[in-house]
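Some structures to go through are shown next.
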Structure P
């Protein structure tokens, strides 16, 4: 497993992404929803990897939900950086990670694939995320 570290601009939110996949083989996706387009997000996942997101000051972590309201889109209130999204169910969690928050983002060099999930039903969306997103942990500090 290789570990990639990252953070928001101000450093309040940090991420640790562990993957055995070569970064250049992980295809970044550009979701075409209004939120992701406006943030210019390029997101990656690895179902065999692990993501640990840490919020040093939980008061500065914004959990934004929209659409089907199935995931928390994690944004730093201080600097405005979108870190990724988190689906939590039954004591487990899965994340998609905005690759541009990583220190070694240039290593994720595969072409970006535009995706649209319009018309996806809630149960299908949850199933897709549990299957394709990365197992995750969110650590919050006071």
Structure Q
């Protein structure tokens, strides 16, 4: 079996609304799509031990994470009747309120798009070698337990 070319998944810094809008608009020419599902992961300004989170700095073992995301993506294509799928994750600092994960699925029917999107997010959170370091308003940091 020939392995498909891996698509870039990492974005430096936050994933901007313009990037998301452009990604969506590119699909208007694909007339076999009847549904899209989108998940946007946003950095929260949680309070931990009395300190507010102002940002998260994401890092990854890029080669391992890209391989895991490729495998997750291919498994979703096998499991669901999808027309198109995109996964983007931030690296570097992302402030509270900004987007750090963008998952976008497309299919002929909504059930496949929505189920695949949820499936992808859960697998990404569990399997991708991506870590977050929470930065607090006081300048200190702590490692997040999951991405």
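The figures follow:
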item	result
Label whose coordinates, when volume of the Cα convex hull per residue in Å³ is calculated, return 113 (choices P, Q)	Q
Top of P, Q by distance in nm of label points 7 Å out along Cα→Cβ at positions 54 and 86, largest first	Q
Origin of the derived value 0.95 (FRET efficiency 1/(1 + (r/R0)^6) of positions 6 and 110 (r between Cβ atoms, R0 = 30 Å, to 0.05); candidates P, Q)	P
Label whose coordinates, when P(r) over Cα pairs in 5 Å bins from 0, in percent, for residues 38-117 alone is calculated, return 3, 12, 23, 27, 21, 10, 3, 0 (choices P, Q)	P
helix-only ellipticity at 222 nm (-39500 (n - 2.57) for each DSSP H run of 4 or more, over all residues; to 500) derived as -10000 - corresponding label from P, Q	Q
Which of P, Q leads on distance in nm of label points 7 Å out along Cα→Cβ at positions 22 and 70, largest value	P
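Taken together, the values in this text are just the output of simple stated rules run on the coordinates, not laboratory data. Values in this document were obtained by computation on a predicted structure and should not be read as measured data. Cβ atoms are built from the backbone, for glycine too; each structure is taken alone.
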